[in-house]
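Before anything else, here is the set of structures, which you'll find just below.
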Structure P
Amino acid sequence: MSDQSRLQSEQVRNGLEEDILLGRIQPGDYLSESRLADRFGVSRTPVREAIRSLAAAGLVTLRPRQRAVVRGLTVVEMLDQFECMAELEASCARLACRRRTSDDLEKMEAAQAECRRFAAQSDTERYYAANCVFHEAIYNAAGNAFLRKQTMALRDTLSFLRIAQGRLPGRLANSSAEHDGVLEAIKMRDERIAAEEMRAHLIFQGEGLRNMIHRNASGPLTSA
């Protein structure tokens with residue numbers, strides 16, 4: 001897939017994730033490749049890749065010889081994913097304490113400086129981009145390629161959900177403050193505190209998103 005097609009696929013996926021989360025597309029609805037291609041102004045190839053990605057995330061069911069069907073997620077399933085992500089990232093933070101280099105630490109500090117800046121500006125999209133750099137610096141510092149791969153795969157699955165909860169009032173500032181706690185623990189090479197701070201950081205995200213969804217009565221996620 002070309003870079004342009006990959007970018008288009010991400011744009012389609014992000015748009016569909018938002019529609020599913022906010023209830024504009026309901027569980028049981030079919031996804032037409034041709035209609036989606038027209039809507040997003042792209043060919044059917046990036047649409048097809050976006051649908052496959054949504055299927056891997058559990059938001060869509062692919063049926064033989066039929067169009068994709070929206071499945072949606074329950075709140076319980078969503079929180080289960082955040083719980084798994086919390087444990088993966090906690091492991092990364094713990095190992096980063098043990099293995100990080102001064103260069104790793106500089107990358108974390110630079111990314112966190114950007115997070116603070118964008119949090120102060122309430123710029124959700126740019127905050128999330130800097131946030132990804134911060135977390136990836138920790139994954140890399142952990143020095144475990146398999147753990148890094150698994151963590152990034154689940155992070156990509158949860159990407160829109162993490163961006164969505166970042167729109168909650170005060171969440172960017174809180175998230176940035178949580179980063180400070182993680183970063184300080186990694187600086188001090190305190191494995192226990194780093195893991196605890198990172199775990200709490202991810203759990204807060206899941207809880208924040210659940211609260212947001214409960215306030216959105218039209219959303220497809222339920223407490224079932």
Structure Q
Amino acid sequence: MISKRIQAIAKHTKDSYKITDVGCDHGYLIIEALNNYNVKYALAIDNKIKPLEFAMNNITAEGLKDRVNFSLSSGLDELEKDSDAIVISGLGGTLISNIIEENINKIKDQKLILQANRNNYDLRKYLSSNNFKFLDEDIIYDGFYYQIIVVKKDKEKITLTDSELHYGPINIQKKKEILYEMLKKEEERLIKIPDSNHFKRKKIEIIRSILYEN
């Protein structure tokens with residue numbers, strides 16, 4: 001059973017020629033992309049042998065092995081030139097930023113599909129400061145609220161507000177109900193923290209500025 005999170009990420013790979021999945025785990029994202037989103041080929045990367053073997057077994061069972069290369073490596077060390085979409089998901093925002101930074105010279109016009117389990121603020125701050133253009137964003141609830149960020153290298157830096165760094169410029173523009181659900185849940189959680197906490201006060205101000213902007 002492929003999770004809602006994986007399905008939501010896979011949608012952004014649609015019509016790619018070759019996707020690179022960094023930290024491919026069990027290979028479910030690649031299976032979903034190749035089976036349902038018109039992706040031709042994939043590169044599965046993991047720095048641990050067991051997850052890579054799981055991915056290979058699952059992909060083979062789907063009859064897709066001849067369309068996938070497997071790499072036991074870290075980050076984007078083995079990025080292939082014909083890859084036009086890179087997926088980095090299920091990691092912290094700081095680690096995702098580090099992976100991109102360490103391989104910044106390899107990133108040309110590929111689409112980056114990113115999903116951080118935490119530190120979305122730091123990830124967006126890195127992206128906006130390093131000439132990445134925000135193409136799309138999504139929020140999905142799968143036992144937890146996950147934010148998906150789609151970017152591409154550009155020529156100019158952009159400046160994001162604190163609200164946009166936390167929750168995404170495109171998410172805020174879209175005004176989807178799930179954004180407001182997530183914000184209300186976070187507001188409820190923050191209210192329980194002692195009032196003396198400066199971070200709490202600042203975050204609640206940001207949340208309420210989005211919730212009640214009109």
Structure R
Amino acid sequence: SRDGLYLGHETTDMWIYENLVWDCDRAARDFGKNRWAPSGRGNWYSDYHGPDADGDGIGDAPIQFGGGGVDPAPVMDRSFLPKLPGVLSTMEQGQVTLVDEAGTSLSLDVLIADQAHERLLGFQGVPKELAQDMAILFVWDEAGNYGFWNRGVTINLDVLFFGEDGSFAGDLTMPAGSEDRYAARNPFMYALEVPEGRLRELGLGKPVRLLLP
């Protein structure tokens with residue numbers, strides 16, 4: 001469908017709020033009599049760039065839809081990411097520290113994928129705008145040569161591999177959407193996926209060591 005949300009004439013008194021409407025030709029059409037943002041928080045829209053004068057994370061300019069629907073409170077903040085339904089919501093949030101050969105240290109917020117289903121999906125299906133601000137640390141129970149791919153992922157990803165003691169075990173870059181299989185040359189127990197070039201932009205060189213608690 002071209003519509004993120006479609007509400008027909010038969011719909012009445014549906015509460016429409018906190019939906020993620022991303023990369024749709026039309027955000028919504030509402031031909032019924034429904035309630036948008038009934039509690040003061042509407043929906044997230046990838047193409048909404050309205051003002052937020054008081055900085056409360058709610059756009060000041062409403063969104064008008066065909067059929068008469070109006071979202072009076074489009075949400076602009078991105079704090080919802082950990083609350084998204086699906087696999088992302090099952091990943092714990094954490095922080096890792098990386099140190100390069102020159103001694104430069106960087107702390108990075110990450111989602112931790114330590115369950116099989118979390119490692120399987122990773123960045124798959126995450127909208128580009130959100131993926132650009134994410135990092136995922138993959139964790140296994142023991143070191144091995146595990147495979148990666150980038151199918152269904154919207155951005156290029158750098159992958160850094162680390163041994164059981166956090167030592168650098170290699171790195172590579174996977175193009176967006178690639179179905180090729182990727183792996184490090186050496187066994188690893190941890191793998192960090194970040195948007196391509198992100199660590200370089202943050203001033204970190206190579207090789208990199210992962211500091212473990």
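A short reminder: the numbers here are calculations on the coordinates, not readings from a lab. Owing to the predicted nature of the structure, the values given are computational and were not obtained by experimental measurement. Cβ atoms are built from the backbone, for glycine too; each structure is taken alone.
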A value of -12500 was derived for helix-only ellipticity at 222 nm (-39500 (n - 2.57) for each DSSP H run of 4 or more, over all residues; to 500); which structure in P, Q, R was it taken from? Q
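Can you spot which of P, Q, R the value 2.4 was calculated from, given it is distance in nm of label points 7 Å out along Cα→Cβ at positions 116 and 132?
P
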